[in-house]
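Got some structures for you, see below.
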Structure 1
Amino acid sequence: MVTVFAGELVDEMIGEFAAWKHARWKVKDAEQVLAVRRAEDAEAARALGSSVRWLGLPDAIYRGERYQSDPELFGALKPEERELAAHLAEEIRQLPEWRQGTQVYVPLGIGSHVDHQLVFETGRHLAAAGVKVYAYEDCPYAIHTPAGVEARLTILGDAVGEPVIVPIAKTLQKRLDSIACYRSQVPVIFRFTSDFRKTVTDFALETGSNLGPAERFWPVHPHGGQR
């Protein structure tokens, strides 16, 4: 499990918008944000039976004055950041855990969070290098705003192929347990429901239909061509 945006933070990086976010997350300062997020990541990885790797980029809200409001945070990726995707793709391929034949899963970008978009673009660069890359259906954005799925697919066009439906009955409980580890985030991103476990389970059942609970994954195509 790789958390791309997990860089060290200093108080000078905390602007008004970031401070507002901290209040919603019930954290006080940059040091606490990093400690809480990494602790949650580590606990979630244990729940999944996975290792975790943190990369050095800070979240979008700490990257200067590029994203200063929710409309910007969930809007267009700044042009000057697109080149980061190529660097991230190379960094991921240099990780100690990397092996030939490794498959990579990136967010589809439903909801248009700029960090999700940036990691998706990283996936396209990896695909161009011959890596098998699949995009997963961002949760809970796909649940609370179903129209966002088709909207994102329309924007992406031939950047992705037809979705693959994967039954997850054997691993659904692990997924729910890992989500629960993100205690600072669940109340915010699942604020539309009082029972995230039932909400996620119902969505998986709807996705799988007669297959039982399932997830959708889209093959990611490289820039300038398909695979």
Structure 2
Amino acid sequence: MSESPFQTEPNPRDQAPQFVLPLVVRIEKSAPPARTDALETAARAVLVMLADERSVGDGEWAQVMTDWQDARIRKVVRRARGAEWRRAGELPGITVTGKSAEVRVFPPVPLDGWPKELAKLQVSGTDLDDPETPADVEPGTVVLWMSPDVAMSAGKAMAQAGHGAQLAWWELSDAERAGWREAGFPLAVRTADRRRWHELTASGLPLVRDAGFTEIAPGSCTVVAEHPALRTR
């Protein structure tokens, strides 16, 4: 726990070179994605990147993925539309599509070494809404529960959902990871009510405490990752 990538106190991870995982969400003026779908798609994009053959072993992204995970785990979501989105799509990465959302995830880059095509994209302006109330989740679904007490832009919430998915991934066995991957990483993102949130934060399930680099206070509890396999431990 002393070397958690998310806690606010100084720890050995701070001494390593710092990287960030870039995610770009497509937001066209005429057809923005639904907020919950964008969060779910971003979380799946993080999992797809973690599981990709290029990210492990002798893969071309393996070393930078290791370097990123050995330091603080940072993710930044930027938005793109039109020609910006097309240019982002020409860079090495993976595009993940949801019901209405498209998110492209890229191999980690140094904090001060963003490709120019991504560096010029805006972080702000990711305010999204759900046109309909998200449906209740089926029993046995992997759920990333968002805090009812922490207000975040959609971009920030997408990054936090990605953190939650990553913590769950780390806790799973190889067989459990393989099963989730083969199923296409099904998951849901929902906001817990306050009673449920209190139970979740005391459950021992993976909990994201934000480092406080942007938007919210350091140490804020933002996401609990409820994977069925982790409930049985």
Fill in the blank from the handout: Comparing relative contact order in percent (Cα under 8 Å, 6 or more apart) across structures 1, 2, the largest value goes to 2
Practice task
Looking at distance in nm of label points 7 Å out along Cα→Cβ at positions 40 and 96, point out which structure of 1, 2 has the largest value.
Solution key: 1
Exercise for the section: Given a value of -13000 for helix-only ellipticity at 222 nm (-39500 (n - 2.57) for each DSSP H run of 4 or more, over all residues; to 500), point me to the structure among 1, 2 it was derived from. Expected result: 1
Problem - Entry that produces 14.5 once mean count of other Cβ atoms within 10 Å over residues 24-31 is calculated, selected from 1, 2 - result: 1
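For mean count of other Cβ atoms within 10 Å over residues 136-143, the calculated result is 12.9, so let me know which of 1, 2 that is.
On the way: 1: 20.0; 2: 12.9.
Going label by label, the one that fits is 2.
Work out which structure the value -0.47, -0.72, -0.81, -1.47 belongs to, where log10 I(q)/I(0) by the Debye sum over Cα atoms at q = 0.12, 0.15, 0.16, 0.24 Å⁻¹, for residues 72-159 alone was derived from one of 1, 2.
Numbers: 1: -0.37, -0.57, -0.64, -1.22; 2: -0.47, -0.72, -0.81, -1.47.
It was calculated from structure 2.
Here distance in nm of label points 7 Å out along Cα→Cβ at positions 16 and 176 has been calculated and equals 2.2, so which of 1, 2 was it run on? Mind dumping the intermediate values first?
Numbers: 1: 4.3; 2: 2.2.
So the calculation was done on 2.
A value of 7, 30, 40, 21, 2, 0 was derived for P(r) over Cα pairs in 10 Å bins from 0, in percent; which structure in 1, 2 was it taken from? List each step's numbers first, then the result.
Working: 1: 7, 30, 40, 21, 2, 0; 2: 8, 34, 39, 18, 2.
This figure was derived from 1.
Values in this text are rule-based calculations from the coordinates and carry no lab data. Just so it is clear, the model here is predicted, and its values are computed rather than measured. Cβ atoms are built from the backbone, for glycine too; each structure is taken alone.
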